[in-house]
Structure I
């Protein structure tokens, strides 16, 4: 069991979605942040689907491209956990280890679900 350390939950939440960092990058424009997030929430499922299709076809190049695209988009909105998983997938793909990329799909799914919930909560607050 982890000790309840002050600030730990905020740091964990910020790894899922760092709203403060996003707002800072956008000079405090919450409306713009919501539009950026809406675009990400619309585009990311398509990118993830492209990644999964590439894995089904054993298309290393397409898998690398999709993971790279997801990594960059996640970084832009402050989604460190999703970015890190996509980075791992991209690195493994570049090494030709598609089974390693496939093994990260459940983690990617979990990171995506966590981020989607956090981003939707931000947009509704």
Structure II
């Protein structure tokens, strides 16, 4: 779980590589991801919005916190290795708890002031 954010850094580095090598330019990258790839898209556009013209998030996994808190959902417990168990982590480590919270893109998208999109559709 502590290394999950490396995925976000890698994607941003890849976009910067494409820009640096003139395959595209800043503000013209379009990303697409579904499910956990939607989480990736939400994270990178939240961190570096100036790189992107648009993001397509197909059935994005952007509310990992709410999902993590509901252990009755079929995929929740299987995701503990990747996203941690928020309830257990909060008891044992404040640092790990805040890492879990930081992976919840829905919270981070709602608290950022840098997103300027025409339409959000979350289902």
With distance in nm of label points 7 Å out along Cα→Cβ at positions 84 and 100 computed for every candidate in I, II, 0.7 is reproduced by structure II
Calculated from one of I, II, helix-only ellipticity at 222 nm (-39500 (n - 2.57) for each DSSP H run of 4 or more, over all residues; to 500) reads -26500, and the structure in question is I
Ranked by distance in nm of label points 7 Å out along Cα→Cβ at positions 28 and 52, the structure on top of I, II with the greatest value is I
Matching 67 (volume of the Cα convex hull per residue in Å³, for residues 20-59 alone, computed) against labels I, II points to structure I
With distance in nm of label points 7 Å out along Cα→Cβ at positions 36 and 108 computed for every candidate in I, II, 2.4 is reproduced by structure I
Value 28 of relative contact order in percent (Cα under 8 Å, 6 or more apart) was derived from the coordinates of, among I, II, structure I
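Where a number appears in this text, it was derived from the coordinates with a stated rule and is not lab data. Everything numeric here is computed off the predicted structure, so don't read it as measured data. Cβ atoms are built from the backbone, for glycine too; each structure is taken alone.
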